[in-house]
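Alright, structures below, take your time with them.
Each value in this text was obtained by applying a stated rule to the coordinates, not by laboratory testing. Please read these numbers as outputs of a predicted model, since none were measured by experiment. Cβ atoms are built from the backbone, for glycine too; each structure is taken alone.
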Structure I
Amino acid sequence: MTRLIGRSAIAALGLLSVSLAPMAAKADEFINVLTGGTSGVYYPLGAALSKIYGEKIEGVRTQVQSTKASVENLNLLQQGKGEIGFALGDSVKLAWEGDKDAGFTKKLDKLRGIAAIYPNYIQIVASKESGITSLADLKGKSISVGAPKSGTELNARAIFAASGMSYDDLGKTEYLPFAESVELIKNRQLDATLQSAGLGVASIKDLATSLDIQVVSVPEDVVTKLGAPYIAATIPAGTYKGQDQDVPTVAVVNFLVTSTNVSDDLAYQMTKQLFENLPEMEAAHKAAAQIKLENALKGMPVPLHPGAERYYKEKGLL
């Protein structure tokens, strides 16, 4: 009798282990959200996304990783060191092409798209006393263009090239984060800063309250030369203290990107939960107010992940 009970118990345990196996596998699914610096926009949005995924996708564990943003995020996705990451559209395009100068040693062929989200506005701001009022006026002047090979710095290179200029035309080029750039302008050690960010970025707000500034426009012909994924945009009057007129500029759409290492079901859920929980994203940062389902596929520089594709088919976008 004891032997029979023992065999029954072993059989039952075997059945239990089989029934639990899928749950255990699901519980082992992990989402590492690749963001940017903690003072930027990517990080708070990534933290919100991580929380949403942890609460809404059954059986996954999540983590938020602060990085150097676009270029690093894309390389990490290719290496299988993240499941979803934020990146600027031009960085994604250059990663897909394998542009070595942009920080990609080979074509990042594992990248797959999740969604177009919100635009970054290119904001070129100079101190009033520098006398800079146009892009051409930057010749011979000093400007900070963001960290080397960051998304912002790639934007700077592209804009100068479309304007018929290069860093060689500048008096001095600094590769500094936003806050440090502003401090140097305040101390009269730098004339201008180029920042790729959401409108009303804290660093430029800080600068505008410390001294008189000039927001420099990016002309329409430069925007045309740049082409996709760049789009014409406007920095509305009053965005910064002392800015009393609208300023034409260029914007670049940000994307959420994943990789072929991520399963179709997980990519589907990551896409679905993003769009079904936008109020939580907006509560984390106002930039998320510009995330719209109808814009999710616009300008996508890489193939869609099949899981994301399934969600968009359900919603009638494909």
Structure II
Amino acid sequence: MSLRLPKLPSVRDLTRIYNLRANQQLSQNFLMDTNITNKIVGMAGLELDNALCVEVGPGPGLLTRSLLESGAQSVVAVEKDPRFRPVLDQLQDASGGRFRAIVGDMLKIDHQDIVRCGMELGSREPKPFDSVHLVGNLPFSVATPLLVQWLHQLAERRGIFASPNVSMTLMFQKEVGDRITAIHSEPPRGRLSVVAQSLCDAFRIYSVPSSAFVPRPKVDAVVVQLRPLSTPLLASSLGTLEHLARMMFMKRRKMLARIFKDWDPAQIALLEECEIDPTLRPQDVPTVKLCSLAKIIEERGIRLP
């Protein structure tokens, strides 16, 4: 369902009217092409019936407009930079009660405040949302810490991730997106690949050239979607898996036998127990095998370095 907004000044005009320049300290890069934001929303395939859309870092609000015009009834945006308040307030007034902006830090905000805002929006019955969609053009400098925090919350089913149907559609610099989605034996694979894929299907849905941003960054971007697995591969705490993956990928060019010998020669037997070839390098081990290894380490109280 499409729900057109009333005529509004263009985002480019609004940034000029309010003198909104990108803050390099906050790694801000604005999308100015409606065709791109519309394609991102369209290709994300979001189920919008009785859904809460949580946008992180809306900036001047172009992606927000695309969400609203796609038919979203409850959109809550969290923006750290208070300079964007006037622009977002204008969009809020034009949204027909479907959008609200919160000025705050997504790393610190209480998710219940987001849900409460969402419950007050749109023409909907006062009942829990059927789905939650986290979307955003993330500042490159905080994108990885945000994702790791959200994965921990997903593993523990906390905050907005308590929803039985939750998805994340997020923009990263291409190098980070490649790491998130890399499967075993692909060169970009690393700790972030393992942590993300222990809980989610992770795949690229859209590539965005650096020329689409203002100011133009030095790297291209990619939109990644993460949808929780119906049966997670994670069999330990996410912290244990993350610690194990960090230990292994710090020495990614070495064979596992060498890595484990440097750690504790007695623990090499764990590889055989999990049917992991000790001559492999870390990036060649499937996520499911690493999850099994983390489970044994946690259950036996084995201390990782």
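Laid out as a table, the results:
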| item | result |
| --- | --- |
| Top of I, II by Kirkwood radius over Cα pairs in Å, largest first | I |
| Value 22, calculated as relative contact order in percent (Cα under 8 Å, 6 or more apart), assigned to which of I, II | I |
| Highest-scoring label, criterion being mean count of other Cβ atoms within 10 Å over residues 57-64, among I, II | II |
| Source structure (of I, II) for distance in nm of label points 7 Å out along Cα→Cβ at positions 97 and 193, computed value 2.9 | I |
| Of the structures I, II, the one that 1.8 was derived from, the read-out being distance in nm of label points 7 Å out along Cα→Cβ at positions 33 and 169 | II |
